[in-house]
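The structures come next, written out as C-alpha cells.
Read-outs: derived from the displayed coordinates by stated rules, not from any lab. No experiment lies behind these values; they were computed from the predicted model shown. Cβ atoms are built from the backbone, for glycine too; each structure is taken alone.
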Structure P
Amino acid sequence: MPKKQRSLNQVKEDISVRVLREKLPQEWVVHSYGADYGIDCVVELFDFIDDERKVAETLGENFFVQLKSSDCIEYSSRKAYARGNVAKGGLAENKDDYVEIEVAKFQLDMSDILTIQSMGIAIPVLLVLVDTNSERAFFICINDYIDKVLIPEDPNYASKGSKTIYIPTANEILDEEDALVALRAYGKRSKMYGAFSLFNYQLKEIWRIQGKAAAPHIVPLEQAVDMIKAFVNIALRQDVWSGHEFWKPMEWSHDELRNLREKLDRGVKPEDHHQFLTYCSDYIWHRLTNLSNMYEELVREWFMPTYLAMLASYPPRVDGDSTEQKT
C-alpha cells in the first residue's frame, strides 16, 4: 500500500495560502472557507487599538478571496483605451488615446466567473494570484471586473469555457499602508451600500415633508426639524466615515453632516423653515445620494486594467514607470 502523497497542486496551494497570510497585515484574519465552491477564504479586517499594537479590534469589514497560484504566470502589457462610461451604454473606445498597463494574466473558469457574478456586487470577491516563484501576490476584484471589463469587451462571455483575466501588476498585495488602500476599500463596501440605501430613503422622506413626493406628508416646523435631527444622527452613526481619506467626497459629506448638526443645535427659526428644508434636500442629501452614483462610475473601476483606473487608482507616475499614456 502506498504512503500518503502530496501533489504539486497541493504544494502550490499551501504556498499561496502562506504567501497571502504573510503579505497581509498581521492583525488581519484569514478565515478558511472550507470546500472549494469558488471561494477559498474570507479576510476579516482588524486594527490595533493601543499604542503598543498588542490588541486589535475587528472593523466588521471583510472581503472574499478566490486564491490561485502558478509557477508560470504570463506577464505582458495590455492596451487600455480611453472610453465612455460603460455603466451607461456599450463600449465606445478612442483608439488614439490609450495607456500601456503591465499585467499578469490568468485563465479563470467560467463556472467561477458565473458563481461570483451571481453573488452580486455588495460583497467583493478578489481573485488573488500568487506567483510561487517570486512569491508576489496580485489582486483584482472579479465582481467589478465582470461589469467594467468583461461584459463591455465580450458580451457573449458566458458562452465561453473560460476567460483570461488581466491583473495590473500595480495591484500587488504588500503590508504597506498605501498598498492596503484598495483592500480596505473593498472591506468597507457592504457598509457603503447600506449607507447609500439609507441616504436615499432619508432624501425621499425629506421630499415628502416638502410636498415634492407623490405621497406628501406635510408636518409642522418643529416636527420637520426633529426628523432632520434624527436623520443626521443616524447618518453620522454609519460606520463608513473613517478610512476614506483617499476618497475626498466622503470627507466632504461627513463634514457637511457635522456642520448641519451644529446648525440644528443652534436652532432653526420658523421663518427659515422653507429655506432650511431646501438646503437639506438640495444640498446636503443631494450630495449624500450622489455618493452612490460616483461609487458606481468611479470607485468600482478603481484598480481595473482600464484607462480610467490608471489615472485614478494609483499615486502619480514617476520617471521610469512602465505605465505610459499615449495620445
Structure Q
Amino acid sequence: MLAIIGASGKLGGATLKALLDHNLLPKSQIVCCTSSEPGSNTWTSLEKKGVQVRHASFDDKASIEKALAGCDKFFLVSTPKIEMDYNDAPLGQGREKHHFTAIDAAQAAGVKHIYYSSLAFQSPSKSRVMQAHIRTEAYLADLQNIDYTLLREGLYNESWPLYASYYHLNDDQRSEVPIGGDSPISWTAISDLGLASALVIVAPSSEYAAKTFYLSATQGARTIKEVLEKVSAVKSKKVTTKIVSREELESYYVRDIKLSEPAAQWWAASYDALRDQECLINDPTLEKLLASKGRKPIPVEETIEEMLRA
C-alpha cells in the first residue's frame, strides 16, 4: 500500500492523478495524507477520487505514524513551508524539520521504502532553496533497515513567473525584469513529473532503492531571457531581462515586490546557482519513463502560452 503526503498539492496531486489515470495502483491501495480535517474541501475532493484519506500533520509525528499504518511505500512530498528556511535556519530547523518528522514516523509505522521529492539543483548548491533538500537527502542516506529513493524533480514549467522575478500573468507592465543571473534551465511540466514519479514509485523497490536521480527534461532547456522572449511573442510586447547584483535584487524584491527581507535573501540566492548552470540537467530518466507510456516532455513554450492565454 502506498501513502502520499501532499497529494492535494501540485506535485503530489499530479502523481496521484497519474496513478489513477494509468491504473498503476488500485484505488484501495492508495492512502492520501492531509493536514485538512474531515469534511473540508481538500478532504472531500480527495475522498471523491476513491482513495483512502487520512489525517497527518508535519507538526505531529503521531498523526503521520497513524496515517502510515499498513503502508509499505511512502511518497514524501517536501513541505511548502518555505519560511522555515529563512534567516539561514540551522540544521533541523528549516523545512527539513518537517521531513525528519515524517521520516521518523514512517520508520515507526513500519514503512519499507520512502520516496522523497527533492529538487533539481546541484548538491552542494549555491541556492538556499536546495538546503533543506540536501539535509533531508543526507538524513535518508543515514537510515538503517529502510529503503529510500531520491527524486530530484525538475524546475516546474509552471514556475517560470517566479524565476522571472514574480512576473504577473495578467497585468505585469514591466518591459525589463531584473534577475540575479541566468543560464539554461531544464524546465519540466508538473504533469510529466507526476507521471514519472508515479512510475518510479510503483516499480519493484529493488529497481530504485538507494538511488538518486533527476527527473528533468533534457531537451529544450531555456534561459529566463528566452522564456521572456516567448512571453513577448504571446503578448506582442517586448519583455527582457536585466542582470543585477544580489544586493540590488534583494532591494528590488523588498521595495517593489513587497517581500520580507528574509524571503528576499532566501530567494535571491537562487540566481547564484543559475549562474553556475546548476539547473541544466543531463539525466535521461524522465524521458525514458514518459516514453514507456508513449509520451514526450511538454516544452516550456507550450506551458507559457497556455498560462498567458488562460
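Looking at structures P, Q, which one was mean count of other Cβ atoms within 10 Å over residues 104-111 calculated from, given that it came out as 19.0? Checking each candidate, the match is Q. Each of P, Q could give mean count of other Cβ atoms within 10 Å over residues 112-119, but the derived value 21.4 comes from Q. Can you spot which of P, Q the value 0.30 was calculated from, given it is FRET efficiency 1/(1 + (r/R0)^6) of positions 96 and 184 (r between Cβ atoms, R0 = 25 Å, to 0.05)? Among P, Q, the structure yielding 0.30 for FRET efficiency 1/(1 + (r/R0)^6) of positions 96 and 184 (r between Cβ atoms, R0 = 25 Å, to 0.05) is Q.
1.15 is what came out when Rg/Rh (Cα atoms, Kirkwood Rh), for residues 24-79 alone was calculated for one structure; which of P, Q is it?
P
Computing percent of Cα pairs over 28 Å apart across structures P, Q gives 51 for structure P.
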